[in-house]
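A.B. asks: See the structures that follow.
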Structure I
Amino acid sequence: MKVDNLTRNLLLKILEEKKLYLEGNIIKVLEANEGDTEFKNYLEVALDKDHENRRKRLEVTKQIQVQNSELTKSQSENIRINSELNLALIEAKKAKENAENDLAILQKKTQNELMSIIVKVALCVIVGVGLISTIMYGISIYTNKDTQLTGSTWSNMIGILLTNCLSIIGTIMGVKYSNDKSSK
């Protein structure tokens with residue numbers, strides 16, 4: 001398609017003033033008039049520049065597509081890692097709770113064992129002292145010795161042992177009751 005002189009002059013004037021060439025598929029259908037080498041050169045340069053611009057845009061588009069695919073892969077990898085981290089966090093919290101529960105149970109068991117040992121030892125001492133003083137009182141009665149002093153001592157000793165026994169048991173029960181209340 002040939003252009004008239006007005007259009008030709010306008011395109012050349014735009015080139016001169018603004019350094020802009022015509023772009024797009026329209027360049028392929030335009031023809032210069034016979035003998036018009038200036039406009040023919042204009043169309044050739046415009047076509048070359050158009051090809052170059054299209055090639056650059058295509059490269060940029062390809063580069064953007066590669067970057068987008070990399071970003072998409074990175075995003076899916078980040079999502080996968082985040083979900084794994086969340087699962088690991090949940091498992092760690094559960095493990096912590098289990099460890100705390102096991103520790104509490106172990107402490108209660110150790111406490112109960114210790115209290116049991118204390119009670120057994122205290123009762124053995126009390127029973128032992130009671131038996132010894134009773135045997136001594138019995139021997140003094142059997143040998144017809146003065147039992148008045150031994151009898152009152154024996155009576156006081158049994159009273160003190162009974163008081164100590166009840167005191168130890170009461171203290172241990174109080175500690176146990178207090179620990180049961182504080183854990184709730």
Structure II
Amino acid sequence: MALWGNKDLVTNAGTIGIAYTNGLVTGTATTFVTAGVSAGDVLVVGAGATFGYAIVESVTDATSLTIVDTAGLVDPAADVPAGATYAITQEPLYTLGDSTYRAPESKDVGFSTSPVFTGVFGVDSTEVSIANTATGDARKYAPAHSGWVGVTTYIDMHGNLRVKTEVLVAGGISNDNAADDTEYPNT
């Protein structure tokens with residue numbers, strides 16, 4: 001089990017449900033095996049991690065896998081109902097225990113009266129280049145380097161967008177087809 005990989009998105013095909021009692025993830029129209037899902041990958045459950053995060057323990061077949069535990073889920077004692085969206089990434093495992101990046105990804109906390117967004121993105125060198133040449137608010141997302149980037153955004157008391165980027169793991173990201181193209185466009 002690696003601590004992180006270089007794939008922003010391993011798969012998000014189909015939908016899933018999770019049984020709390022045994023950590024069994026059951027998919028519908030999923031391709032866990034052929035997509036290359038493996039132990040240590042991160043399961044982001046729900047759009048914007050609305051149900052939380054989990055670590056893949058093992059993959060059984062195309063439609064079933066098990067997770068290490070349910071501690072990273074928003075309600076670790078409740079099943080995730082069938083039909084939930086998901087994404088599997090290779091983001092750094094230690095971010096799951098970091099309260100800065102806990103699920104769900106958007107929340108009302110901290111130093112702002114507006115919702116504060118926090119998330120971890122795999123940003124490739126093309127996206128860094130595009131962010132560095134962007135103008136306006138898009139320029140604010142430019143990280144110092146490609147790799148796994150933690151992002152926090154909020155609106156300050158003057159109505160200005162504030163963006164903090166933190167390179168968590170510098171390195172090359174591949175297979176960058178995740179839903180981060182609003183923050184980090186590829187073209």
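Each reported figure results from applying straightforward, stated rules to the coordinates on display, with no laboratory input. Small disclaimer: the values here were computed from a predicted structure and weren't measured. Cβ atoms are built from the backbone, for glycine too; each structure is taken alone.
A.B. asks: Kindly point out which one of I, II the value 18.4 was derived from, the read-out being mean count of other Cβ atoms within 10 Å over residues 25-32. Walk me through the numbers before you get to the answer.
C.D. replies: Values: I: 12.9; II: 18.4.
Only one of I, II returns 18.4 for mean count of other Cβ atoms within 10 Å over residues 25-32, namely II.
A.B. asks: Give the label, chosen from I, II, of the structure having the highest value of volume of the Cα convex hull per residue in Å³. Walk me through the numbers before you get to the answer.
C.D. replies: Details: I: 189; II: 109.
Evaluating volume of the Cα convex hull per residue in Å³ on every structure, the highest lands on I.
A.B. asks: Have a look at I, II and say which one yields -32500 for helix-only ellipticity at 222 nm (-39500 (n - 2.57) for each DSSP H run of 4 or more, over all residues; to 500), as calculated. Present the calculation step by step, with values, prior to reporting the outcome.
C.D. replies: On the way: I: -32500; II: -1500.
Working through the options, I get structure I.
A.B. asks: Something else about it: Using the calculated result 2.7 for distance in nm of label points 7 Å out along Cα→Cβ at positions 41 and 153, pick out the matching structure from I, II. Walk me through the numbers on the way to the answer.
C.D. replies: On the way: I: 14.2; II: 2.7.
Matching structure: II.
A.B. asks: Who wins on distance in nm of label points 7 Å out along Cα→Cβ at positions 49 and 169 among I, II, i.e. which is largest?
C.D. replies: Details: I: 11.1; II: 1.4.
Once distance in nm of label points 7 Å out along Cα→Cβ at positions 49 and 169 is tallied for I, II, the winner is I.
A.B. asks: Next question, about the same structure. Of structures I, II, which gives 1.00 when FRET efficiency 1/(1 + (r/R0)^6) of positions 33 and 57 (r between Cβ atoms, R0 = 35 Å, to 0.05) is computed from the coordinates?
C.D. replies: So the calculation was done on II.
A.B. asks: Here is a follow-up. The value 13 for relative contact order in percent (Cα under 8 Å, 6 or more apart) was derived from one model only; which of I, II is it? Show your work: numbers first, answer last.
C.D. replies: Details: I: 13; II: 22.
That value comes from structure I.
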